[in-house]
1. Assuming -1500 is helix-only ellipticity at 222 nm (-39500 (n - 2.57) for each DSSP H run of 4 or more, over all residues; to 500) as calculated from a single structure, say which of P, Q it is.
2. Identify the structure, out of P, Q, from whose coordinates distance in nm of label points 7 Å out along Cα→Cβ at positions 81 and 313 was calculated to give 8.6.
3. 8 is what came out when relative contact order in percent (Cα under 8 Å, 6 or more apart) was calculated for one structure; which of P, Q is it?
4. Here Cα Rg over 2.2 N^0.38 Å has been calculated and equals 2.46, so which of P, Q was it run on?
5. One of P, Q was used to compute FRET efficiency 1/(1 + (r/R0)^6) of positions 89 and 249 (r between Cβ atoms, R0 = 41 Å, to 0.05), and the answer was 0.65. Which one was it?
Structure P
Amino acid sequence: MNKQYFVCVIAAIFLVLFGITVASAEPSGVKLDNGAKIFPAITVLSGYEQNLALTNDNEINSAFWQVSPAITALLTPGNSSHEFSALIDVTQYTQSDADNYEDFSLSYAGTWEPTSRHRANWSVSQQYGHQKRGSQQTRFLLDRFDEVLQFNQTTAEASYEFGSKVAIGRLGIKGGANRLEYTNFEDFTNQLNYNSQSLGGWFYYRVGKVTNLSFDVGYQSTDYPDEPGPSQSRNSEVYTFLTGMVWEGLAKTTGEFKLGVEQRKFELASREDLTNLAIDAAITWEPKTYSIVNFELSRKTMEGALGSDATLTTKASLDWSHTWTEYSYSRMGYEYALRDEQGIISREDDTHYVYVNFNRYLNEWLLFETTVTYLVNSSTNTLFDYDNQKLSIGLRVEI
């Protein structure tokens, strides 16, 4: 880490230790005449990242700065709620212009619960994002790309559930659509564009005061419209069947644990259909009102790298959030992922990711943030071994 950035870190620590706090540390937003609340914010960060292009040699290390303005609007008329948000993320590296990016996203989420027996949720989002160099499809191709891959992604989801939360049974249905399109280096990226649609349902059967048996079914179709030819088609259909338990308020925990079967059927006969164990679990433990632990576990196939049929992915994460005082809180966690490429490509990757975040309010509208992350990827193909470290410090202004 260079001397200039070390000085910045010391200055930030001094600011936190001797900063003056105020009585309230919760942003209140701006309330409009119609009852809506607007929450504007802007985050300014500086940091240092090692091996930012995720290579296993000739690493690129660089300081960076990041500016992220955001705005959220919340409206809660009657039995419904509506949340709109917009976020801009501009990041510049001092030693690598090729890795600079400007992301932008818009999203809307709504809920409606006219009675205790009916509830609906829906969301729409539009993201203009980037794919980090050295990740996924750009690995070993850094010389070919003088900037990060840019994409547009549109997602839409909706769900409806019938039945009171205390009823003997609840029935739900959901559907969604996802469209991913890359917008630069089209000669290479066209083959990565895809559209997907999903449909699913669930039934919960109450077996205890806070415990339900669950039965879930799901279907998803994925289509790659711009692949080189029919002989390379990766179009597929995925069927999922899960059963398990869902509970609320049991020993200060809420969560779900579901096991089942996932089957991925390919349009191309030469690609072998995949049948795997599927897992969907999420548990929240709140031993104190100021301390929360989250655990998640999942296993499913995802869209694979070029040349592979799909990626069988197992993920586990453990996250701890703790409020130390009225003005300071922290978050730390660990994530593990096992990615097993299916088909002609035979490779397994283990990824370990650790993060620590600390935040302190300096006054009612100014928040100090610092985050340290560490990532290690180990592979059965040593060319895919790499690590990445990142430190960032900055200020967030929120109203």
Structure Q
Amino acid sequence: MSRLSFWTTAVVKDDERGFLRRDGRFVKLLEPGRFTEFDPLGQLSVEIVKILRAEIASEKALLLAKTDPDVAADNFTIVQAGPTEVAIVSLDGEPKHLVLPNTTRAFWKALTAVDVEKIDAAATLRAEKRHIDKLDPARSGGTLVVTVVEANEAGLLFADGVLTERLGPGRHAFWAVGRQVRVAKMDLRPQPLEVTAQEILTKDRVGIRVTLTAFSRVVDPEKAALSSTDVNATLYRLIQFAIREAVAARTLDEILAARDTIDREVRAYVTERAATLGAEIGEIGVKDVILPGDVRELLNKVVEAERIAKANIIRRQEETAATRSLLNTSKLMENNPLLMRLKELEALEKLVEKVGRIDLHTGAGAGGFDALLNNLYKLGNEKASGEK
């Protein structure tokens, strides 16, 4: 808009419209083109706005609808959503805006095709797929709750705190108009539970720490959601109670010797209570029993002493067997000079293997080499004499 002397001039483009006002009061809507008006007192003003796929302030649209209904009807689409309604506004067939409950918005329709679809969100909880495809949940102002349930999950729909429906895998959307909507998802796959070491006193007052591993799985999501805020945390506490009860009723020796029995007792204790939580217990077992340092040293000494004693028993058994064998051999050699002579030669052979050099003395008293040869033939002579 411009002023030249006593004239007010404005140029309105094809995608624009002008609001002509005199002393602040609406006079008319200017169409595209040049506008010139004699205005000696400067009473006229022109507000030019874009109208292609554009929104107009709802207050201004409502005011024009009252002061000039024909202009408003020709140029605006006014959308008013009730307390339980939402409206999807499409511009030239493309969903662009979501009008929230108790809200009024207005759009230019001179150059844009404006389509409005109103939805009574109080009459239906679940949103239709065609509505989901048109809307951006992030811009829905909390009126639309969209969730995706994976194949390994179960979804539970709560409306105003009441469990309404169990949801299968897929995408789901619900209207949160006039109600509070929440979707809780639960993983149906087996979950490992690592029960960390906890200090426990045994029956004989020895403080030990026990670690345990268990696998749990939710089998009844509805019961699990209504019975506990966190099923895994509840099962964790139950396993702690079970292992404490099993250990406190046994001595240290009984615990070390009966780990399988403890596993069965813990499983029975937890399985019975897990059923009320909508869960089941799979494998469960004690991983480690951690002893105090002094007790561990004493047990190591006991184990070492047992091994030494066992080794001594084995050595005594071997010595007894060797002595018995020697006794049998001596009895045989007593009645058989030939066997005794063979034993002598065997001993001589072993002795000779360790001797580096043999010296023969030929003196009168030693007998020399002749004595050695005569002794080698003695065995044969004794045998001949025996046969005679």
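1. Derived from the structure labelled P.
2. That value comes from structure Q.
3. On the way: P: 12; Q: 8.
Only one of P, Q returns 8 for relative contact order in percent (Cα under 8 Å, 6 or more apart), namely Q.
4. Q
5. That value comes from structure P.
Where a number appears in this text, it was derived from the coordinates with a stated rule and is not lab data. The model shown is predicted, which means the values in this text are computed figures rather than measured ones. Cβ atoms are built from the backbone, for glycine too; each structure is taken alone.
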